[in-house]
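Following this line, the structures themselves.
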Structure P
Amino acid sequence: MKEKPDTLIYTALFAATMVFHVITAARAVTFSDSGDFLMGVALMGNIHGPGYPTYLMSAKIFSLIFPLGSLPFRMSIYSGLFAALTTCLLYRVVFRMTHSRTGGAVAGLAFAFSYTYWYQSVIPESYSINTFFIALLMVLILRWERLVGEGRDSSADNTLALIAFCYGLAVGNHFSIIILVPAFAFFALDTDWRRVLAPRNLARMAAFFALGVLPYIYEPVAAFRGAAYNYGDPSTPIRWIHHMTVYYQRGGLFKLPLKLLPARFWRFFGTLTTEYPYFFWLGAVGLIASFLKRRKKYAVFLAFLFLLSALSVMTYRQIEPVLRAHFYYPAYMIVSIWIGYAAAYLLRAVRNWGCRRDSLVAGTVATVLASALMLCPLASLLIHYDKVDKSSYHFAEDQARNMLDTASDDGVIMVDSDNVIFPLLYTQYVEGYRPTVRVVSASAAGVPGFHGQDLAAVNPPGYLGDKKDDSYVQIIERNYGRLPVYTSDPTVIQYDWQWDWLGYLDRLYPVGAATAPIAPGPTAVRGANSAAYKDTDAREAILLPRALLAAREFGRKNWEKANRIYQETIEEFTRGIYVPTLYSCGTFSELYELWGQSLNAVGRYEDTVRYLPAAREIEPAFASPALARAYVMTGDYSSAIAELEICLITNPDDITSRTDLGEVYLMIGELPKAQVELERAIEVNPEDARAHYILGLTWLRLEKTGEAREEFQEAADLDPDGNIGTLAREQLDKLPPE
């Protein structure tokens, strides 16, 4: 009879979570990595590192035994299945720690219907299986603790081996779970360090862990069998290691400047207000309550898990909306456990109060409180339902088809965002739609098994590409004279390109190329005009044609037209955002910067100062040289210096910002600081004529005419036909003879 209530609770929690995840599950490809996972499952190929072999193989099996609906729908149901299992496991964790069924149920449902987790577990993604493994490991280590306490040595040792095996499987889903090892090690060693470190148990755990990571053998096998989609091509030992260790994507790992970490850490807690509306504060109550217990092991364990999962993610040099959507969910899971702790603590406090009073009153108060606590996840469900509902979400699918319909059969679509490339490739590889159009990501052009290496190697007659240009620009300029080349990125602009706006793409030509009028492609997107809430990724898909039109006007220096389009597009994108999501926020924060440059170009500095700070609502770490320039032109030098310092913390090699900072220091008379910044700029790029010229002005103010002469002469030599060269020669003419 003791097990019966728990069985009913498990059933209810699983059913409640599963029903709402099925109702809101995506029926079509979505943004970010969704298309990549779908290609991996459909074609049994290799996807972006670390490859997710545990997910791919298990998802493939599920897609075969659950043959209902489209492949995206089946994979979304698969995500929902693990979300429902995670709900049940969290109930078990909190019940084991607090002996409160209400606390366990509140914790499980609070996490299931939190915004980010629900948003990511109704699409083809790996996050719900990752949380399942974390919760499963917590349940297993709590079971091991109980077995040790009961003296059941054989069962305890077998559970240790099972933990190691499950940890290996979890690593096969994503190696980031290794970050949590210190927390689990602390728990195990604090419980019975002699048993954990016994040679026999260490050997068994190592063996079972090795069994758990065997799914990684899938990757070279898939490469050898010639899978149509083979990201990273792990067919050699070195490539296999590169693939497993995310060699091709790890540029930002642990690269966040430390000066930015404290602000990012505290902003995390601000996100809890939208993850757990109205009851986020229960997380703090639960954290405190966990440390009020006589035994602090559970409290330290949970705090350790939280810090490891949160801080390791926060050091990743990536925009915060992406961190929130892709990586914060383990930390949110711990917050949900603390919310369950709070529920248990409050109910226990009421019961203790009732022991000294009328039992009927105490029972009534406890029942009302338990009901109120169970309403907290219900509030999340009601508030988040329309915001996470993907059942009619066709934005990624329609965007991809519109782009493919716009391009010619022999065309090349240049992309630079996961939100664009993976829906395009899925539509081509899995649905077989317009496969002859080439889709190329400049950032992935050097990845084995990926498109674009041949385009990067083309050297057309007369090509004099600037080595400082990024790979995106270089691939375009190497090929747009011989192939139809299109851009889907509204933030990459060169003044010496010719543009044709075609809706979801811009066609690019060399200057002076003969062109014939081309009709724009389709721009209709299902759901664009509905009153339903749209996340920021859907908004980007709807507004992308306008953003590309603004890029064309910017490239043509039609500033006022560009300003009008930027303002209308950005205002529509940001109106009524609940939570900024994923890569769309990176794109639109860059559009803010382009808008600021366009406003500055016509002297509208006050408007730049007025509008650009709002970019921090979608990307808190937004730093803008255009805003800094506007501050200078409106006389706000302290704000200009602060803005430029943020730019340089984010990108220390940003020559323009470094030179601008030196110029501001020169303007306010802080000559030694100006000298330092300008010399740093020249050290990074000795061919920057503007930095040499402003350093010359600095030396002139310091009454060092010899040094000033050298810098002016260098500026004149580097820019003989430009404005800087002219100004430098004028200064040289004013200097006394040597």
Structure Q
Amino acid sequence: MVAVLIVVLLLTQLKAANANAQSAMTASKAQLAEFSQKLKEPLEKLAPTLEKLANLPGLPPNSVSPPPDGPPPINPIVTGPNTTPEPPRRSPKARYEWKGCANTGKCALTGYTTPPLVILSLDGFAREYVDRNIVQTLNHIADCGVRAERVYPSFPSKTFPNHYSIVTGLYPESHGITDNSVFDPTISPVLESMKSTKYDKFFTGEPIWSVYKRKTGKKANCLFWVGCAYNNSGYAPDVAPAYDQELPFRNRIDTIVKWLKLPESERPGLITAYLHEPDSAGHYQVDEEDVDEKLAEIDDGLDYMMSRFSEEKLLDCINFAVLSDHGMQLIDKTYYFQDYMDLKGLVTAKGVVGRIYINDTDIPLSAVTDKFRCKIDTVKANTRADIPTRKHYSRSKRVGEVVLEGRAGITFYQNKADDYQLSGDHGYDYLNPKMHTIFFARGPSFRQNVTVPAYQNVQYMNLWMNLLGIEGAVDTNGTVGFFDQVLKNAPRRENPTNVIGECPMTAFPSAMKCSGDASDDSMSQLSSKLSQCAFSPTNLPFYSDNHCFQNYCENSIIVNRNGNDARRAIVEVLSRDEGVTASGATFVNAKYQAACPQGNGTSSLAVRRDSQMSSIADAMVSLPNNFILKVLDPLQAKSIEYLNKFEKLYVITGTATDNDHDGVADSNGANVTHIYRLFLTCSSTWLSTNPPLCTDSDGLLSLAFIFPIVDQSAMDCMDPDAILLDYTATIFDVERIAGFQFTLGALTQQQNAVLRRKISTSIW
């Protein structure tokens, strides 16, 4: 906008000067000199402004190279008449002439019995860009295929980690590319840029091209996809040109078409291709028009791609997907590490997720976290021990000892000299809508006009393997069957059958007092209730060979079959108007154990602290005072709020052990490290409360949390609702850390997959 105003002002001055010049042609030399002086004055006034304009961040001269680790610059926008001729379109064909679904799936070519798979990534194409209605090609693809409501990137939402997650099905903590730059002293003594590293060992997951070649022996080609240049598995792409950012989009498409037209014996069955836009435009945007202009170019390129597919009769013979890795957020605040601590001996990684490696120094971890915690408003300083489980960013030491995250718009650099002055960036929590991405697909294997509920990009790998006929070839962090809803010939899948059984009986049901002052009469009444339980435990929606349940009538306790395991899960079926009576003493059901548990837990995990359930000794745990203050008390208050709001709740609360921070239950559960809670309720009418079922399957609501049991953490600087949102989890996350699977038998396997992987972007 500033550039436009300046140019308009300059043109106005020149126009006026030109009119004066016409009369000056016949004027005296003195008049001409006077005019020249008048023209010189406004130009001199404009000179400083024009100089500042030339030095605006993100618009450097073409001769200046961008920082080595930064995105490339975009060319300055030049106003005025454009004398460059438009590239010839496919005249006289109309735009989007290929659109339509009449022949979808009807391949007219021979040799394409198994459709090749083409995966095209548009770097930095945010979900919100779809709503600008500029890239119409995507909508036409979806009309005859599928689209995602939205896609969540893996954390952090950076280019290299997410492109590798898309082709491995693994979280960055598992495939090794934890950011665009990675520090691993076992491989290299310095922080390595994944753009230029020479070490294959950074890439530890097996990508789809490797799996495909290993399992089928067929060809796979790669056009600039992240990781193609690194052969860590022994199966590199057959063709993988060196990265050339200057190669025009249409030339890339022509390359893909050429590969697809090869004879069957030479043709790749898998092609992965990458385009660096609109990411570059987003990083250096002055305003939205910069991105919109690039989106228009992308639409033109995609339209060209679809037209080429149609012209070559490939459109209905191949499965192809267009997706992206992350979105884009405008930057408005920068913090510098060196302003807060001495960086000597430390390794620091810049970006919207700042990372600090203590390296081989003897600096205590607390000495680093204390420099940032509660020192900068809206900035969190997490460690691997307290970062939310849902981010899956603690398993690998490559993430660093301290992970800094700010609100949307904040970024971190070592110092001012290191600052790229980007106007936009990414890497933020995937809960931020600006980070959400896209997925559109079409082909003989896809159904038509289907929208997939939101999901995270680790789900893709199972889809790729299904489309290529190698399902189950490798394990992933996704869920097999998630994409069955979009496939024409999805396999039939069954829910698990190893439902949790009842724990062995050691005596008749009775209430055994462990502590407290309850009278003999009250304990006798409680024993009578336990002996008459009508609850049918076979309805529990839990599946495991290592766990069993203890029946407490309308409630249950899930325990490990190993008697020395301290982990427990409490299942409560709650009604708002149900009367409650405290027992006055802690107790256990003697039906399952001959003695009370060791230790004196001081906090109950039951939702209602005045209920008999809250007095079960196995529901009691010992917790740090600060954890009770910052987490448990607010969680309990929010739980009662939910009960009052929804009237009925199905609640599972438990303890877990994860000492190695991989999000998976440890084999030894002698100590507990985490607490989880899962809520289920109906927005429609309840069909059953045990198991929880609604008359409308879409009306089943879920919300889960996982909290690390720590005395001091980033939570110390957060308000209760911010803590709850940050530590939300999926049911799948709870399953992994608890050690058992949750499945509702009344739902299909695919419906359960969607429920178990649903990400909560807000609390109720």
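To which of P, Q does the computed value 5.4 (distance in nm of label points 7 Å out along Cα→Cβ at positions 244 and 556) belong?
Numbers: P: 5.4; Q: 6.2.
Clearly, the read-out refers to P.
Given a value of -7500 for helix-only ellipticity at 222 nm (-39500 (n - 2.57) for each DSSP H run of 4 or more, over all residues; to 500), calculated from one of P, Q, which structure does it belong to? Before the final figure, lay out each step's value.
Details: P: -21000; Q: -7500.
Source structure: Q.
Supply the structure label, taken from P, Q, corresponding to Cα Rg over 2.2 N^0.38 Å with the calculated value 1.07.
Numbers: P: 1.07; Q: 1.12.
Traced to structure P.
If P(r) over Cα pairs in 5 Å bins from 0, in percent, for residues 404-475 alone comes out at 3, 16, 24, 25, 17, 9, 5, 1, 0 when worked out from the coordinates, which of P, Q was used?
Working: P: 3, 16, 24, 25, 17, 9, 5, 1, 0; Q: 3, 11, 16, 15, 13, 11, 10, 9, 8, 3, 1.
Answer by label: P.
For mean count of other Cβ atoms within 10 Å over residues 444-451, which structure out of P, Q has the highest calculated value?
Working: P: 18.6; Q: 16.1.
When mean count of other Cβ atoms within 10 Å over residues 444-451 is computed for each of P, Q, structure P gives the biggest number.
Tell me which of P, Q gives 0.05 when you compute FRET efficiency 1/(1 + (r/R0)^6) of positions 284 and 644 (r between Cβ atoms, R0 = 30 Å, to 0.05).
On the way: P: 0.25; Q: 0.05.
Structure of origin is Q.
Between structures P, Q, where is mean count of other Cβ atoms within 10 Å over residues 268-275 highest? Numbers along the way, then the final one.
On the way: P: 17.0; Q: 23.6.
Across P, Q, mean count of other Cβ atoms within 10 Å over residues 268-275 peaks for Q.
Rule-based calculations on the coordinates, nothing more; no lab input. Everything numeric here is computed off the predicted structure, so don't read it as measured data. Cβ atoms are built from the backbone, for glycine too; each structure is taken alone.
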